[in-house]
Structures are given as C-alpha cells and as structure tokens.
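Undergrad: I've put the structures underneath this note.
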Structure 1
Amino acid sequence: MSTDYKRLTRDGLWDNNVVFAQGLALCPTLAVTSTATNGLGMGLATTAVLVVSNLLVSSVRNIVSPAVRIPVYIVLIATLVTLVDMALNAWVHELYKVLGLFIALIVVNCAILGRAESYASKNSLIPSMVDGLMMGLGFTLALVILGGVREVLGSGTLFASASLLLGKAFSFMELTII
C-alpha cells in the first residue's frame, strides 16, 4: 500500500488541523498563546510528543491487546510528556517557567491520543511518524498564529521573547510593532 505523503502533509497542516479544522486542543491554545514564542515552544513540545508517540504506538500495535491499548497509549504518552517536561526545564528554563503546568497537560491533549488511536495504531512506522510530524507542525502553526495575533494586539510586539526559546542568536526576530 502506497502512502500519500502529500495528503498527510495537507491534512496535518490545514485540512485536518486539530485547532482550525477540528476545534480540538483549545485549552492549551487559548491558555498558552499569549505570545508567539509561547505558542512556538508549546507547539514544538507537542510535536515532539506526537512524533515519538506515533512511532511507539505504531511499533507496538500488533503486540498490545486491543482490550488494554488505550491505557498503554496513555502511559506511553505520559512518559514522553514527562521527558519533554524535564528537557524543557533543563535546557530552556525561562520558557519552562512561562509554560509551567501546560506542558504536563499535553498528556490529556485529545489530539495526541486521537492520532495514536486513529492513525498510528493502524499504519506502519514511517507514515505514522510523518502523520505525527505534520499534525504537530499544524498545531504549532495554529499556536504561533494565535499567539502572534494576541501578542501584537496586546503588547504591540511579535516574538518579543524569542531569545528565551531559540537563544540570543535569534533576538533579531523580536519585533516592536507601532
């Protein structure tokens, strides 16, 4: 069976975007996206969890009993979120302080469990990883757009704290809009 990677890309970024098309994941979308940088950080963290969880779910799909698959998926996702939480705390602590509790709430993001159940549990490794990547990038795009709009309207800046996430080399992205 041939995988249509163009379709996976279009679905993840636009046609089946978890925020814009499905109206899912609105809690982190509305709570975290006070700035474009916060949206980018949360989106990238969620993307990492989506890609690796789809990889793991696709890997164990023929091993795990259908009766216990959902709890197994939740444990896998919770483990990955814990690792991402620890990594953010260690490497981008200032952003971690801003995002706070919302990183842990990635576990209950219905988009992640939904992709694990609806796609990764039925498809092979590479297509599942591509699906996770595209869905994650679509989610990141939505968070950055909404965060950017809120930041511009609220404080007249865009990516004002980009150096928190990306390092001092990316301070050129920090804009003030008059």
Structure 2
Amino acid sequence: LPTTVATMIQVPWLQKVADQVAWGQPLHYVLYVAGIIFFSYFYISIIFNPADLAENMRKYGSFIPGIRSGKRTAEYIDRILTRISLVGASYLALVAILPDFLLNGIRIQNLPWIGPAIDAYVPRWFTEGLGINFYFGGTSLLIVVGVAMDTLQQIESQLVMRNYDGFLKRGRIRGRRG
C-alpha cells in the first residue's frame, strides 16, 4: 500500500519512504514482525479475558495454589498470559519471516547511514539469501498445518461419534484445542 500511494502521488520524500518499506528491506521485516506481535496480543485480548476466567474459577471452587481468588488470580493469569503470548508471537514471527530470509536474505546495505558499514562484516548468504526454493511461505505454512489439524480432528470426532475406534490407531488427535 505505501508503494502504491507513493507511485500515484510522485512526492520525492514519500518515494524514499516507500523504498525503505518495500519488500525485502530491513524496515519491512521490522514492521512485519512488529505487526505480528501486535496482532497476536490484540487477538488474545479480544478472545481471552482473565477476569472472567478468575470469576469462573471462583464460582466453581477452583483456585491456583498460593494465589487468592478474585482480582489476584486475574492479575496472575494476565501476567502468565502476557509471557506466554510473547513467546508464541515471537515464534509466529520467526516462522513467518524465516522462509523469506532463507530465500532472499536481508538487504542490510540499504539501511540509511550504517548499512554499507555493516554490510562489509556480514556473510553474503545473510544479505543475498541461500537461494533455496521453498514453495510455502511462513504464513501459508501455518495455515496449511492448521487446516490439516482441524480436518483430522473433525474426522476423528465424526468417527468417534459413529462408534468407530477413530481415524488413527494411536487414538485421539491432539490439536490446537486440547
């Protein structure tokens, strides 16, 4: 989108910004990783409410050993959720960016001011990539694996519902939901 706007408007400084944010540039990767981490936290904040979980735990007589019920439990769950989300978001960012990095590298030489100085000290494969043909990008690989796991889980539940032993000999499929 920034490149399209910069091409339509034809403003010199906007063209420079669009060049720095273009695909394969270091700033592009930084913004991409920041977006993945931001939207991971955003999704967790919409889907998961620690206060509701703490209230439900209190209603059903459950507790976390060493933590008082109510607000302290919600704070504890929120703190743990924040830490786990950071690890998960970092992993997602790594999976999304690694195939592109291996294929094309990161063009450090295009960084303003310090790029050429750093470029002299990094190996060529880092800036030019390995040239490995990888047909799935990180994001599409996550989607393919997620859909395959959900499909297998649905097949398993249908077979169990119809009194079959299951789809696999090992038993129940452990997927994203348990």
Structure 3
Amino acid sequence: MILDLGLPGKDGLVVLKELRGQGESLPVIVLTARDGVEDTVAGLEGGADDYVTKPFRFEELLARIRVRLRTRQFSKGQEETVLRVETVALDLKTRQVWVDGRLVDLSARECFLTEVFLRHPMHVLSKEQLLNRVWGYDYAPDSNIVNVYIGHLRKKLGSDRIETVKGMGFRFRP
C-alpha cells in the first residue's frame, strides 16, 4: 500500500496506526512531503515499512515497491520468523544470519543492526535513528559506535551492501 500522509480529513499516520492496530500486515510505503527526521521516525515507528519524501524519483519508488513485494513473498501465509531481502536472511528466533546461503557469525548488536536494515532496505537511516533503535539512548549522538559496527557488518555481509549517504546516514542495498 502506498499511503500519503496528507490525506484530506484524516492524518495518514492515524490511518497507519489504525491499520496496524487491526493486525493488518500489508506492506505500507509512506509517500509524503514531510521530510523532517521526526516525521520519518514517527512514520517508521508508527508501522510504515518504508518512508519516501517528495519530490522522489519514480524509478526509486518502483524499486522500493519491488523490494517490499519480494520480502512479502517469503513470509506470506506464515508467521514472520525469517526476515529476508534477496540473499540476506535473518532468523528472528535463532538470531542466525545467512548471506548468499552461508551462515555468518554476528554478535548480538550486529544482529540487531542487521534486523533494522532488513526491515528498511533501500531506506536511508540516520546515525541517530540507528543509535535509538539498536542501542537505546545510552550513547551520545557524537559517538562513533555506529560507524564501528557498520564497519563490522560490511566485513561480514559484504562491503557493497551498506552504503554511506554523506550527511544523511546509511542505506542497506540488497
């Protein structure tokens, strides 16, 4: 589902929360002009699978839709126990990660970081968002811990899978 937050008469975030509150697991991509970090965080934490701001490139939106459809194919009709984006898979119960069919040994934090990236492929996640989701508020925003763990993941998952988007954050590319 593509959801514009600027709906007439009802805020799109309210619609999203209602959908998720009813147990709807349909992938939702938010499409909006709201481009603040707070808006992005509210959308993603409110249940969106992805968040795209206007203006956007149509080709990028199509790529994001294809990623969501691929991810959904693997969990259709079953409880979501494995997050899979192309050739990277994370078993949420055992916390095991496979890349190109081979088991990769990750620490607990690396697993959590991988989970965040797999839940938001092709989406730029800021350092602050990653600090919040993986480490909580225990670390200062000027900490280099995110960069250190990104370096570990690049070595283990493949250097081309995590892209640095200068001045914005990091993007997982399947």
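Laboratory data are not the source of any read-out in this text; all were calculated from the coordinates shown. Source: prediction; values computed, not measured. Cβ atoms are built from the backbone, for glycine too; each structure is taken alone.
Undergrad: When volume of the Cα convex hull per residue in Å³ is calculated for each of the structures 1, 2, 3, which structure yields the highest value? Don't skip to the end; give the middle numbers.
TA: Details: 1: 116; 2: 234; 3: 128.
Going through 1, 2, 3 one by one, volume of the Cα convex hull per residue in Å³ is largest in 2.
Undergrad: Matching task: 0.95 is the computed value of FRET efficiency 1/(1 + (r/R0)^6) of positions 60 and 132 (r between Cβ atoms, R0 = 25 Å, to 0.05). Pick the structure from 1, 2, 3. It would help to have the intermediate numbers written out before the result.
TA: On the way: 1: 0.95; 2: 0.00; 3: 0.50.
Structure of origin is 1.
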